1. Starting from the value -24500: which structure in P, Q was helix-only ellipticity at 222 nm (-39500 (n - 2.57) for each DSSP H run of 4 or more, over all residues; to 500) calculated from?
2. Which of P, Q yields 7, 22, 24, 22, 16, 7, 2, 0, 0 for P(r) over Cα pairs in 10 Å bins from 0, in percent, as computed?
3. Supply the structure label, taken from P, Q, corresponding to mean count of other Cβ atoms within 10 Å over residues 47-54 with the calculated value 9.5.
4. Among P, Q, considering only mean count of other Cβ atoms within 10 Å over residues 167-174, which has the greatest calculated value?
5. For the read-out distance in nm of label points 7 Å out along Cα→Cβ at positions 55 and 127, a value of 5.1 was computed from one structure; give its label from P, Q.
6. Quick check for you: by relative contact order in percent (Cα under 8 Å, 6 or more apart), which of P, Q is greatest?
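No value in this document is a laboratory result; all are computed from the given coordinates. As the structure is a prediction and not an experimental result, all values here were calculated from the model. Cβ atoms are built from the backbone, for glycine too; each structure is taken alone.
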Structure P
Amino acid sequence: MIDFLNHILKILPILSAIAFPIVVVVVTLYIVYRSGSTSIIANKIWGIFIGEKNFFNEELALKEKVEHDVAKFNFKVNLKTRNLTQIELFYKFLGKFDLDIDNFKGLRDCYLPSLQKVKKTSKTEMFNICLVVILVGGFLLPIFVGVFIFKDISTFDGGKLANLFIYTFLISASTVLSFSQLLRKIKSIKTRKIIYKKKCEYLAKRKPT
């Protein structure tokens with residue numbers, strides 16, 4: 001146990017030096033990924049290093065506000081809408097069939113805003129995703145993490161150590177993305193059943209008595 005703690009203390013400065021830029025990159029990519037827009041990041045960078053973030057032209061400023069509204073909606077709900085019209089139609093769809101927005105949160109590419117439809121997930125898709133999760137998260141990731149725990153990092157030269165960090169990071173990211181995709185597919189199947197049930201209830205109410 002003492003040897004393990006000493007080993008952690010030895011590599012702690014290296015981990016600290018690498019952690020900060022990795023966190024910055026991961027957070028930036030996460031924001032862009034969820035919002036579906038790079039404009040928010042670009043706007044912040046412009047405001048920090050150059051000057052005024054907002055447009056002086058009123059028409060351009062209004063367009064930017066609309067773009068930010070769409071990006072903010074996508075970030076909060078984790079969908080991939082392209083404009084305000086799709087968002088408005090989405091809420092009308094929820095109201096028409098008395099659907100809860102929580103059933104759609106996180107569906108992203110599983111939900112088609114232009115068609116107001118949740119895509120059907122095939123058995124082949126589920127099998128492929130499960131296979132990737134098992135191979136990457138259940139096999140490769142434990143191996144690379146095990147190297148950090150049981151292998152003396154000081155025996156690696158600079159190039160090999162850098163490659164180890166990079167590969168571990170990429171495998172970890174792949175595991176997270178694959179697992180989140182699996183959860184998204186499972187939720188999409190559940191949401192499709194809910195939508196079907198609600199539509200049946202809606203049609204039953206519309207039938208003349």
Structure Q
Amino acid sequence: MNVSAPKLAVIGDVHGSAGQLSALLARLPAGYEPIFVGDFVDRGPDPVAVLDTLIANRFRAVKGNHDDKLFRALKGNPVQVGGGLAATLERIRSQSAPWRERLMVWLAELPTVLLFPGIAVVHAYWSPTCPPDEHLWGPRFHDKQGKIYRIRWWSVPEYWTPGIQVVFGHYHMPVVTPQAVCVDFGAPEGPLAAYLTDTQAFLIELPRQVALPEPGSAL
């Protein structure tokens with residue numbers, strides 16, 4: 001254990017799962033600062049409560065690609081609105097005007113990377129020279145037909161930064177190496193994870209289960 005490492009609890013993509021987030025935050029050991037890797041909205045049932053939690057507590061966080069798309073949609077920019085974003089927009093637009101204004105300021109000020117001694121927290125990828133778009137999406141390339149291929153950069157030494165462990169979400173893949181740790185465990189359908197940077201341990205909050213009806217009860 002590196003005693004000089006910061007005591008951070010880096011929390012993966014929440015995606016609107018306010019119940020999982022509340023339960024996970026309640027379990028964090030004393031002395032750890034929650035840091036979020038982005039993608040707070042879409043998919044889950046309560047993106048407004050997730051956003052409320054982050055804004056009210058002034059938790060430090062980076063922007064994810066879902067958050068960036070939400071911001072652009074709220075500004076009136078043309079974006080492709082799928083089911084998850086449509087549901088998020090409906091909930092946000094039902095909030096008061098002051099709440100929406102506060103959200104816009106918060107989204108506009110979200111950084112794409114947070115740097116700590118020996119650690120970079122980002123949504124998808126970071127290096128000292130990569131463009132900000134790669135912070136949100138990771139390194140990608142297009143073939144001649146325009147199909148996008150994502151690079152599993154944590155497996156390619158050329159993408160590593162000496163002396164830095166990049167802690168990220170986005171990919172929903174198990175990655176734990178000295179160079180890279182993925183904290184996206186698939187919430188809300190899957191677990192929500194917090195990575196404790198000084199001990200390199202994970203806290204896991206399982207998805208909420210729907211209660212099954214009692215045998216013989218009316219459906």
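1. Clearly, the read-out refers to P.
2. This figure was derived from P.
3. Derived from P, not from the others.
4. Structure Q comes out on top.
5. Only structure P yields this read-out.
6. On the way: P: 19; Q: 25.
That would be structure Q.
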